[in-house]
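Listed below are the structures to be examined.
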Structure I
Amino acid sequence: MKAMILAAGKGTRVRPLTHKMPKPMIPVLGKPVMEYLVEQLARHSFDQIMVNVSHLAHTIENYFGDGRRWGVEIGYSFEGYLQDGNTVAQPIGSAGGIRRIQDFARFFDDTFLVVCGDALIDLDLTEVLRSHWKSGAIASVVVKEVPRQRVSNYGVVVCDDVGRITKFQEKPDLAEARSNLVNTGIYVFEPELIERIPADEEYDIGSDLFPTLEPSSFHAINVPFNWIDIGQLSDYWEANQLLMRGMLKGARMPGKERLPRIWTGLNVNVDWDEIRAEGPIYVG
């Protein structure tokens, strides 16, 4: 199975963390957030992965390489240009990135998954695929309920009783939001959808592509799972807490558990006889 990880954003809302690293490389308990995603994809047999990169692209490519360490194949699509021998980042939007990959490599030849590279999830991706195929849609969006006061941070999804999406509101004002179901940035697409994306221009999945879809071909998948979108610094703190509490099913913690709910990262030594500690704690 094939998947795409969206990793070309600049991460301006979580600065200063992203001054020297792209958001997918932000460490959560000592491991890049995107690594948890790659492991999750591999567990569900997504073994061919494309990543669009732009801001500080080399840090992602140098860390993940060809993906063989995780039992997958990883390729990259750089969004930018060369100037005086240096690469200059120029993202072309989430949908534009999909179209560029398809035009260059014809990579998407069957149903494929798209995930944002800056979120932690424990979603059953296999069940998501089944739901998508059962719906007969060409595009499915995994949605999640959020508190009403937070809906303006996300794309809001309005759907009918059978899950067909009738309206998509990209980050509406609170008073105008017609639902508290939001877009999680996890999608299942059929290849024919790509023909709706214009070539060689900036184009976004939420604000540009979705408004062109008819309800009969546009499906919402609402299943229980944990999701932390690291959109701001407070989310980063929550992501670390979620992992330490063991609330992300299947996530592999880096380092070792030295005492109950107390972990140390790689190359960390602690004289446990000299301290008193109560978990959950991660010493990186």
Structure II
Amino acid sequence: MPHDGQDMTAPAALLDNLAARVATLAAPLDSLLATATDRVRALVSEGGAVKGALIDRHQRAAHGLAWLATYVEAIRQMGAWASRLSEARTFGEIEALILQIGVGEYLWQIQGGIPMNQGEILKLTDMGLAPQDIGAFMSAPEVMTLATAGNSAAARARLVALMRENHGRATFGASGLDDELEMIRDQFRRFADEKVAPFAHEWHLKDEFIPMEIIEELAEMGVFGLTIPENLGGFGLSKASMVVVSEELSRGYIGVGSLGTRSEIAAELILAGGTDEQKSEWLPKIASAEIL
């Protein structure tokens, strides 16, 4: 209510025409990424060819370009997620707030500094962008609005209120996953709730290894061969399946959630660069957890 004559009307949490605003971000984001790519290419190339020594010399710029590209793609995929939910008529207020807050925060981090780790913040100038390049990006109306008003206190407060109303659920908002991935998520959520979460704190306090019983059961569930081709002992599932499994196991204990990602990385390297003999020798053993 008004106090001392002040207008105490709370600001709106959600921006209007949110999906359309996010869709219009593609042009300024793509332009910024293209400019950054050109500047980094100039730093790490000689005679038209990329040189390893120059990448080493300018590794912050090269590393930063990968981070910027990831942020741009993340915003693009968030917009695609919202579009899929809209088509399925499952894009509600909580999903809109997640989209708005996430996109708004990422836009501001692109301009103000991307945290590559706790002590290393990437500035656009690290990749050779000039102040006018940065100004052109931030002054685009669609960028300015979402960057400054997207991750607002009102939006965050409303999202928290909705999360409290939905207390007890494993996740908040529609995931947009297909039925198969939702089934996988439910299976591993139950496993984490029953077999991991009740015991993880004690493992941590005692500095114990994850029990072999857990690893053997995960192997039986196919965790270590999710994306390995079926003819090599795996399930031949998508990368998204590995993400879903890792997320659900990590809810119980991040140490358990990381187990499958290690075999995934090893299998990916062998699939990409190994000989047929190496694939036949090692991938079935990785999938079965005979070796980890």
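Readers should treat all values here as calculations from the given coordinates under stated rules, not as data from a laboratory. Keep in mind that this is a model prediction, so the values were computed, not measured. Cβ atoms are built from the backbone, for glycine too; each structure is taken alone.
Where does the value 6, 27, 36, 21, 7, 2, 0 come from, among I, II, when P(r) over Cα pairs in 10 Å bins from 0, in percent is the thing being computed? So the calculation was done on I. When distance in nm of label points 7 Å out along Cα→Cβ at positions 21 and 197 is calculated for each of structures I, II, structure II comes out greatest.
Given 0.40 as the derived value for FRET efficiency 1/(1 + (r/R0)^6) of positions 93 and 125 (r between Cβ atoms, R0 = 35 Å, to 0.05), which of the supplied structures I, II does it correspond to?
Only one of I, II returns 0.40 for FRET efficiency 1/(1 + (r/R0)^6) of positions 93 and 125 (r between Cβ atoms, R0 = 35 Å, to 0.05), namely II.
Out of I, II, which structure matches -20000 when helix-only ellipticity at 222 nm (-39500 (n - 2.57) for each DSSP H run of 4 or more, over all residues; to 500) is calculated? The value was obtained from structure II. Could you tell me which structure in I, II was used to calculate distance in nm of label points 7 Å out along Cα→Cβ at positions 37 and 221 as 1.6? Source structure for this number: I.
Each of I, II could give FRET efficiency 1/(1 + (r/R0)^6) of positions 133 and 181 (r between Cβ atoms, R0 = 30 Å, to 0.05), but the derived value 0.90 comes from I.
Consider the structures I, II: one of them gives 1.00 for FRET efficiency 1/(1 + (r/R0)^6) of positions 157 and 189 (r between Cβ atoms, R0 = 30 Å, to 0.05) as calculated from the coordinates. Say which. Clearly, the read-out refers to I. Thinking of I, II, which structure, once relative contact order in percent (Cα under 8 Å, 6 or more apart) is computed, gives back 16? Computed on structure II. Once distance in nm of label points 7 Å out along Cα→Cβ at positions 141 and 205 is evaluated on every structure in I, II, the highest one turns out to be II.
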